[in-house]
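S.K.: Pasting the structures here.
Where a number appears in this text, it was derived from the coordinates with a stated rule and is not lab data. Given the structure is predicted, the values throughout are model-derived calculations rather than measurements. Cβ atoms are built from the backbone, for glycine too; each structure is taken alone.
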Structure P
Amino acid sequence: MRILIVEDEVTLNKTLAEGLKEFGYQSDVAENLKDALYYLDIRNYDLILADWMLPDGSGLELVTQVKQNSPKTIVLVLSARDDKESEIEALKAGADDYIRKPFDFDVLIARIEARLRFGGSNIIEIEDLIINPEEEKITYKDKEIELKGKPFEVLTHLARHKDQIVSKEQLLDAIWEEPELVTPNVIEVAINQIRQKLDKPLGITTIETVRRRGYRFCFPRGA
């Protein structure tokens, strides 16, 4: 799971990044809206922690853009505002949760895990194809498909970003804990396993290669 931290308070964003790493999350840190948008252009994120007040804009602007481009991406707004009206405004803007500063880190982790459990990691159902990330299970027309490990994670990530082109680098960043230590060829191996174990036996196409750009989840073809 990869998380984008958008927070201009240097001490806090460093603490968040280090704490999330201890819980097995990968993260990037942006200190302003401009840098956050840059990261969103080059990577896919399962969850975003966005401070409301940024040096060059509002975190709510980021919420709106994220939800327009990637509705399934979870966004938690962090804010020192403790009034009811601000919380309502953030939620109406599209935020999935509102966390008041200062907050307890353990509580934050619990909120993140809850949102990922009920949001980013929920069952993906597209016509007769069902992908269950919690059980690492795939079924098609009630037939269970044997696909585990990284190929399963690649398929799940692409399915969550259906109709979007995802580059090899984005897949590496999102799935591998230390992407800098592996080569992009592992993505080709994973895609090949998906096609051999899922597409070919069932006579379907789930992933298409977009030359020089990456891969796109395309099931059902033409939808």
Structure Q
Amino acid sequence: MTIGVVVFPGSNCDHDVYHVIKHVCGEDARFLWHKDRELSGIDGLVLPGGFSYGDYLRCGAIARVSPIMAEVRRFAEQGRPVLGICNGFQVLVEAGILPGALVHNRDQHFICRPMHLRVASAASPYTQGYAKGQVVNFPIAHADGNYQALPDTIQELEDNDRVAFRYARPDGTVDDAANPNGSIHNIAGILNAGRNVLGLMPHPERAAEPELGCTDGRALFMGMISNLVEHSA
């Protein structure tokens, strides 16, 4: 399997993701420049974190019109796996591949710290390695991670089990005290209707090997890879 890691001007978590895919999970990884229009040989895509185009206008607003994004959209519409982490989530939302908006944190501060998450849905390639309700720990690092959407959109996400992760307390309690940024319903990550696209603000690649003090994020990447292997057999 070959996972493409999309690099925009301003991406800064691209090498972290590449390392986890190639050296931790043992699969081939390839960097894809934002001007690329050819995805042949690519089985899955990751849009990593960072500050694409310096976050001008809005986070992800300029990256969404990069040439590669037309290919990312086609890739997603074909039911193939696309993972957006932090800024990558923001890009997917701005491109309309995922619904809603990511706005300023409610306290207007950049937040960078480990964060407990409750697995809200285990019914996706990315979360199949977790149990529903399991508490995991991924770091967050963002100033615009406050997920908001229209009431009908939130209802659709909730009714169709499309909320993947919620911010939680260590014991799994989901409440406002556990919410770092003001996201509605403590939402930390969502799935598209086809369940092949996941966007999340926390960084699983920063919690994927013992040297970093936590391996909770490895299962997310392994779930994506295992699903690809299963469907290629």
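S.K.: Identify the structure, out of P, Q, from whose coordinates distance in nm of label points 7 Å out along Cα→Cβ at positions 33 and 161 was calculated to give 4.3. Don't jump to the answer; show the numbers that get you there.
M.R.: Numbers: P: 2.4; Q: 4.3.
Structure Q accounts for this read-out.
S.K.: Identify the structure, out of P, Q, from whose coordinates distance in nm of label points 7 Å out along Cα→Cβ at positions 81 and 153 was calculated to give 3.7. Provide the component values of the computation, followed by the final result.
M.R.: Values: P: 3.7; Q: 2.6.
Only structure P yields this read-out.
S.K.: Among the shown structures P, Q, from which was the value 20 of relative contact order in percent (Cα under 8 Å, 6 or more apart) calculated? Don't jump to the answer; show the numbers that get you there.
M.R.: Values: P: 14; Q: 20.
Label of the source structure: Q.
S.K.: For structures P, Q, calculate mean count of other Cβ atoms within 10 Å over residues 137-144 and state which one comes out highest. Don't skip to the answer; put the middle values down first.
M.R.: On the way: P: 13.6; Q: 20.1.
Largest calculated value belongs to Q.
S.K.: Still on this model: Please state which of the structures P, Q yields -6000 when helix-only ellipticity at 222 nm (-39500 (n - 2.57) for each DSSP H run of 4 or more, over all residues; to 500) is computed from it.
M.R.: On the way: P: -11500; Q: -6000.
That value comes from structure Q.
S.K.: Additional query: With Cα Rg over 2.2 N^0.38 Å coming out at 0.91, pick the structure among P, Q it was computed from.
M.R.: On the way: P: 1.06; Q: 0.91.
Going label by label, the one that fits is Q.
S.K.: A value of 3.9 was computed for distance in nm of label points 7 Å out along Cα→Cβ at positions 113 and 193; which of P, Q is the source structure? Write out the running numbers ahead of the final one.
M.R.: Working: P: 2.7; Q: 3.9.
Going through each structure in turn, the value belongs to Q.
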